[in-house]
Structure 1
Amino acid sequence: MEISLAGWSINRRFRSEDDPLALLDFPKVASEEFGINLIELNSPFFVYDDSDDQATSSISDQYISDLKQRADDQGVGCLNIAVDGHGDMAAVDENERQQAVENHKKWIDICVALGCNAFRTNSGGRSEGEDEAKIEQCTKSFGELSELSGQAGVRLMMENHGGISYDPDVMVRIMDAIGSDYCCILADFLNWPAESDKLENLRKVAAYSWAIHGKFLTFDEEGESPEIDCAAAVQILKDAGYSNPWGIEYEGTTDDHEGVLKSKALLEKHLA
């Protein structure tokens with residue numbers, strides 16, 4: 001079983017005001033510091049031609065080529081890209097929805113250039129409005145965008161990441177309505193409403209999952225995470241036939257070096 005590292009695990013380094021980590025250096029950090037040779041990139045950490053408007057700004061071909069070369073030099077594979085801030089895919093306003101789809105299209109070519117097999121966009125639907133209308137619009141958006149990405153052999157993923165995706169039944173409903181191998185789910189262990197059953201929610205979306213975020217916040221003396229039963233989560237995914245890399249997304253508030261290594265040890269323990 002392969003382990004991958006989500007860039008958000010060390011987001012404080014990328015966002016540091018004093019000495020920010022460049023995305024170009026992420027492959028080296030993943031490989032040399034953590035012994036991980038697959039990475040998930042995050043759209044906010046790319047360098048844009050117009051940094052004031054990432055949604056509509058382009059990213060130079062040279063920058064993408066340099067990033068690919070850095071990864072290749074380290075023997076690191078770019079697995080997927082988590083895209084944020086590119087518009088509301090569930091916007092009830094049709095012009096706004098269409099613009100969100102348009103904003104995301106550039107990531108298809110970027111995935112191809114970097115060798116990524118997928119990218120994640122958010123469901124949207126955080127704004128006011130009827131949920132049924134949002135679900136209908138979101139289904140339309142993910143259907144349109146996944147049809148385009150599929151032509152390039154790239155999967156589009158929806159993560160449980162706020163908005164209407166907080167409901168696993170809604171996520172499954174959208175996946176079933178689209179019915180494409182190129183539209184799937186990125187299942188995060190913890191991104192569910194606090195009162196919900198995280199393992200039951202994971203069970204509902206597991207069969208649709210192309211990637212996962214093994215998210216952990218804290219660890220006890222045995223190295224287990226009190227926020228979720230990791231052994232049970234892993235078994236749910238295995239039972240559903242999940243066989244892709246197991247992604248670490250450490251999101252605790254303590255030292256991220258220690259947090260990533262403890263996350264890695266925990267996943268490896270239950271994948272053995």
Structure 2
Amino acid sequence: MSFDFATVMVLLVLVSGLIWAFDSLVLAPKRRQALTVLGDAVDVEVSDQVGRRPVLVEYARSFFPIFVIVLFLRSFVVEPFRIPSGSMMPTLLIGDFILVNKFDYGIRLPVLNTRVIDIGEPARGDIVVFRYPEDPSIPFIKRVVGLPGDQIAYYDKTLYVNGKPEKQTVLGTYTGVGAGSIMTGASLREENLVGVEHNILVAPDHRSLDIPPLVVAEGHYFVMGDNRDNSKDSRYWGTVPEQNLIGKAFLTWMHWDSKSGGVNWDRIGMAVH
């Protein structure tokens with residue numbers, strides 16, 4: 001079990017809830033009993049002091065509903081992530097802050113990541129955030145190119161799905177900015193992924209990693225970065241199990257890249273697809 005934000009929030013909910021419950025069930029009755037014993041003759045200041053909740057209990061009562069709301073939203077509705085690398089360029093840039101839909105692929109228990117309500121499955125072309133199979137504490141983001149039962153192959157910088165090459169249209173030469181300027185000169189192409197059109201980057205002089213045909217196992221997904229020659233993905237470490245899925249990226253809500261002057265206002269509010 002990884003000790004991440006969800007773990008922290010669950011612990012905060014439990015601790016604050018237990019403190020509040022202990023006060024309600026044990027301490028509060030004792031305070032009321034003490035006030036009854038003192039009666040009306042006691043000084044008001046003394047009465048207030050006897051009946052006052054402990055500071056720790058006041059904090060627990062105040063923050064418990066906040067912790068519950070934050071845990072609910074991040075576990076079942078939406079969660080923010082920051083893009084730290086260029087593996088999804090040109091779709092997502094280094095410094096993008098994205099929002100991830102947490103319910104499209106089913107309702108999952110926080111921390112355990114076990115799906116308890118089945119709502120849907122990833123579709124080919126979805127950009128998904130998942131727990132890296134070799135270290136589940138690390139979130140990764142890639143595009144789904146192979147569904148369970150698909151035959152996937154990659155030769156000469158071309159993706160093959162079920163024996164058919166996915167068409168690529170050269171759009172020109174890519175010009176990167178800021179932290180992404182290292183990809184300037186790459187070939188910008190549009191790939192038609194079985195009907196899902198999206199842009200990719202290909203480095204013509206970079207030797208590609210070819211993979212022979214393989215069939216994606218049930219409950220697994222084959223994922224690749226849009227920056228095809230600068231992405232460690234299923235070609236290197238295998239497929240993503242269903243239980244590792246976190247959610248589907250759908251919106252860029254902020255972009256910050258110090259190498260390009262800070263905030264890029266043009267990317268704020270962009271849909272991710």
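Given a value of 4.2 for distance in nm of label points 7 Å out along Cα→Cβ at positions 185 and 241, point me to the structure among 1, 2 it was derived from. Among 1, 2, the structure yielding 4.2 for distance in nm of label points 7 Å out along Cα→Cβ at positions 185 and 241 is 2.
Given a value of 3.5 for distance in nm of label points 7 Å out along Cα→Cβ at positions 97 and 169, point me to the structure among 1, 2 it was derived from. It was calculated from structure 2. Of the structures labelled 1, 2, one was used to calculate FRET efficiency 1/(1 + (r/R0)^6) of positions 145 and 249 (r between Cβ atoms, R0 = 25 Å, to 0.05), giving 0.95. Name it. Label of the originating structure: 2.
Supply the structure label, taken from 1, 2, corresponding to FRET efficiency 1/(1 + (r/R0)^6) of positions 113 and 129 (r between Cβ atoms, R0 = 30 Å, to 0.05) with the calculated value 1.00. Answer by label: 2. If P(r) over Cα pairs in 10 Å bins from 0, in percent, for residues 17-80 alone is computed to be 21, 50, 26, 3, which of 1, 2 is the source? That value comes from structure 1. Comparing mean projected area of the Cα convex hull in nm² across structures 1, 2, the highest figure comes from 2. Figure out for me which of the structures 1, 2 the number -11500 belongs to, where helix-only ellipticity at 222 nm (-39500 (n - 2.57) for each DSSP H run of 4 or more, over all residues; to 500) was derived from the coordinates. Only structure 1 yields this read-out. Of structures 1, 2, which gives 0.35 when FRET efficiency 1/(1 + (r/R0)^6) of positions 57 and 105 (r between Cβ atoms, R0 = 35 Å, to 0.05) is computed from the coordinates? So the calculation was done on 2. Given 5.8 as the derived value for distance in nm of label points 7 Å out along Cα→Cβ at positions 25 and 177, which of the supplied structures 1, 2 does it correspond to? Label of the originating structure: 2.
A short reminder: the numbers here are calculations on the coordinates, not readings from a lab. Computed from a predicted structure; not experimentally measured. Cβ atoms are built from the backbone, for glycine too; each structure is taken alone.
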